[in-house]
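Student: The following blocks contain the structures, represented as structure tokens.
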Structure 1
Amino acid sequence: MVSKWAKACSIISATALFLGVSACGSANTNSGGTAEGITAEDVEKALTDDSKTVELTFWAPSYNAMKASVEAFQKKYPHIKIDFVNPGSSSDFNTKLQNAITAKKGVPEVVQFGYDSYGQFAMTGGLLNFKNDSLEKYLGDKYLDAAWKGVHLAGGLYAIPQDIAPMVMYVRQDILDQYGLKTPTTWDEFYEIGKQLHEKNPDLYMSYLELGQSKYWSNYYREAGAKIWGVGSDTSLSLDFDSDKAKSVDEFLTKCIRDGVLEPVNSGTDEFNRDMNNGRYASWIDEEWRGNLIRSSFPSQSGKWKVYQLPSWEKGAKSVTTGAGSVLSVTAATDPSKRAAAIAFADWINSSEESIQAFQDSNNGFFFMAAKSFRDNYGEGEEDPYFGQNVSKLYFEAADNINSDWEYLPFGVQLDTMFTDVMAPGLESKEDVATTASKYSDAIKNYAEKQGFTVTVK
């Protein structure tokens, strides 16, 4: 039997679809709307009480991917009318939403974001704060811990998790075998084996270091437990690029770049795709959705790729990974009479077995959902003929190992822009990573302060 995990996925994880929002004012000075007074009972009643019709507008950049789930909800709960809108690309969506919030006209009740982008709207008062004891327990019990931690920001609760994308290591096993090299289980081994590979063949690298997005660089720090930034309140941020753990990561990346273990490149090019196809990189460190794209992009390489947990920072220690994904939020502009129904809709879409099944079926494969019920139904998995492994179990193991002690700064697009402007040139020129990271920290501090945040540098 062919595993569902073996089916080519027709979409990319929602993580990759959302880029965040551009600056739209200063740090928040008001809390926006709250769900105070709304209980779990109110949310459940909103689904069952058909004595009145509730109309909700839902904006989702991944419109096509979610259409089946929305239709399933509408069929089951016809008294909650969903005006499902395709707002266009992520950049169009961000602009349209911000314009609507600013104009106080045409604001949708429910919106879809990436983990790294909802914070901009939350911190400027655009999203409903779900934080109360009843909803915290009712909703939180349904989702994986790391995903649930990720929807909290500055003491508030601003979203419901949809999917989570655990990071793993995809390995060209045939390349390592060809050169008599083992698969690394620690980052020290990753460096040593990668150095040997590059010495044996200077055209080959163990992997690459992404220059186009900040998250792939910051993931190394997250995995090592180096919390390089944090959100203290809706007006305060902290930066800590100088801790012992951060310095260790700096040193690791510096020697990896210097000795030909990691090649700093932008993956968004035709040249990169050709290099990956031709085996320039012995591994691809990415989120679980990458496996589907590897399968569909390189069908002739079936049996050559294997999936492993990320290397650990200490020998004998468990692998620590990262995860992102997408969320659903309710806007602060939502009429109080509709808020319980909006929360109920967002939760049902993300956690109900019917919705998850519709989502998976309509997308010809698995999206790694954040709901605990996803594990109940799909956690066992089967052998994937492309990789020759039960990748389902590997992904769930990785999800259990996500470092949840991490926060996203509330200006995702600007973070990436500063990364490409400041970090990328330093990485590409093989500058000491600590030196480049210090410049990046200064750029973040200057930008955040201009937006009205108080920034503490540790």
Structure 2
Amino acid sequence: MKTIPDQSFWKLWNISFGFFGVQIAYALQSANISRIFATLGADPHELSYFWLLPPLAGIIVQPIIGAASDKTWNRFGRRIPYLFLGATLALIVMCLLPNAGSFGMSVAQAMIFGLFALMLLDTSINIAMQPFKMMVGDMVNEKQKGLAYSIQSFLCNAGSLVGYLFPFVFTWIGISNIAPKGVVPDSVIYSFYIGALILVACVFYTAFTVKEIPPKEYAEYHQIDTQKEEKTNILELLRKAPSVFWTVGLVQFFCWAAFMFMWTYTNGTVATQAFGAPVVEKMIHGAMGLVLNTQSVEYQNAGDWVGILFAVQAIGSVIWALVIPQFKNLKMAYIVSLLIGGIGFISIYFIHDQYMLFLSFLLIGCAWAAMLALPFTLLTNALTGGHMGIYLGLFNGTICVPQIVAAALGGSILRLLTPAGGLAPEVDMLVLAGIFLIVGAACVLFIKEHPKEITK
């Protein structure tokens, strides 16, 4: 059996470098979408609904990209053509989305425009993101996959760090952090512009430095019978999926639901607990209630600080990624990481100092590090044959479905927790996120894998 040869560190680095730019875009989206729609006038109980479209786009797009790229081969390669497509679309949308309130539209029109742009943005990010995971599965042998996904995790967190810091840095250098009612501040708009340019540059770097394995060699390395055409029947592939696909997917459900709550409710939590943002009365479902004043300096400063906190999370993730290989097995690393992250989320409830929140988000970063690397390592080690791309695309459903569920139910849960006429307790949703991670840690016990040490 022909095996994929070992590759140098820099070849592994080049395969994943474009992920740095993609993650900048993803970080800008995750840290600023709630802020953008709240600034446009969205009710806090309805913020989660704006997050429905991104995972819906992902669950549709990723399997399609996986299946299509499995059958693609041209002068650019198998997966790389989809990088070009995703990066080009992202460039356009990232220049449009933060301007949703700047085109003279009504609040309702701006919301609809923003929703449409958000859907396109997440679609483009998904198109550009998935090929990087697929190329590791295609081009890296089992011995080096741990290292390859660790590099990818590092670049992912480095990109997140940059994307999260952009609005804060732009505010610090003097770009306006406040704007008229219904308009997104320039600090956020310029962040999206610069992020789009970096995304395109990074994707093109990978595209021009990586040469994918030609079809004949690919078939030999992955034990594919080229004389027998492999049909793509999704239901049949799911039926034959290794048990790891489902058990890791169960863990993924609780993990990604937790982080959906983080992306949705951290802005309101920090504005209330650490910045003392003022409140105003607003008609909510036929009754007067209290909401945060999203045009206030305190709220917008809190929005910048959320970027800092998410950057701290990324730093915690990078540090913890160095600790994970010291564990003797993948499952123990997974369990400990999620437990620490759960404690981080719950601790936010008790903290009212903006700097003390650093500790909470450092702990949350430990869970994020495990979520980025361990699921794909476990899965790709269990996969063989010509359906690597579509399996990874289908596995993305274990990321998208929990986000859809969390986004669909988040507003209703928050409404149940909100006292009559009072301010929505968004911090309670972060406590729930912590509980979800602890449950996810317990679910790791159901994963069955071949016992082996993590590659150091």
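Rule-based calculations on the coordinates, nothing more; no lab input. None of these values were measured; they are calculated from a predicted model. Cβ atoms are built from the backbone, for glycine too; each structure is taken alone.
Student: Who wins on FRET efficiency 1/(1 + (r/R0)^6) of positions 79 and 215 (r between Cβ atoms, R0 = 41 Å, to 0.05) among 1, 2, i.e. which is largest? Don't skip to the answer; put the middle values down first.
Tutor: Working: 1: 0.50; 2: 1.00.
Of structures 1, 2, the maximum of FRET efficiency 1/(1 + (r/R0)^6) of positions 79 and 215 (r between Cβ atoms, R0 = 41 Å, to 0.05) occurs in 2.
Student: Tell me which of 1, 2 gives 21.6 when you compute mean count of other Cβ atoms within 10 Å over residues 167-174.
Tutor: Numbers: 1: 21.6; 2: 17.0.
That value comes from structure 1.
Student: Which one of 1, 2 has semi-axes √(5λ) of the Cα gyration tensor in Å, as calculated from the coordinates, equal to 37, 27, 18?
Tutor: Working: 1: 37, 27, 18; 2: 37, 24, 20.
Source structure: 1.
Student: Thinking only about distance in nm of label points 7 Å out along Cα→Cβ at positions 327 and 351, which of 1, 2 has the largest value?
Tutor: 2
Student: Follow-up. One of 1, 2 was used to compute helix-only ellipticity at 222 nm (-39500 (n - 2.57) for each DSSP H run of 4 or more, over all residues; to 500), and the result was -24000. Which label is that? Working shown, then result.
Tutor: Details: 1: -12000; 2: -24000.
It was calculated from structure 2.
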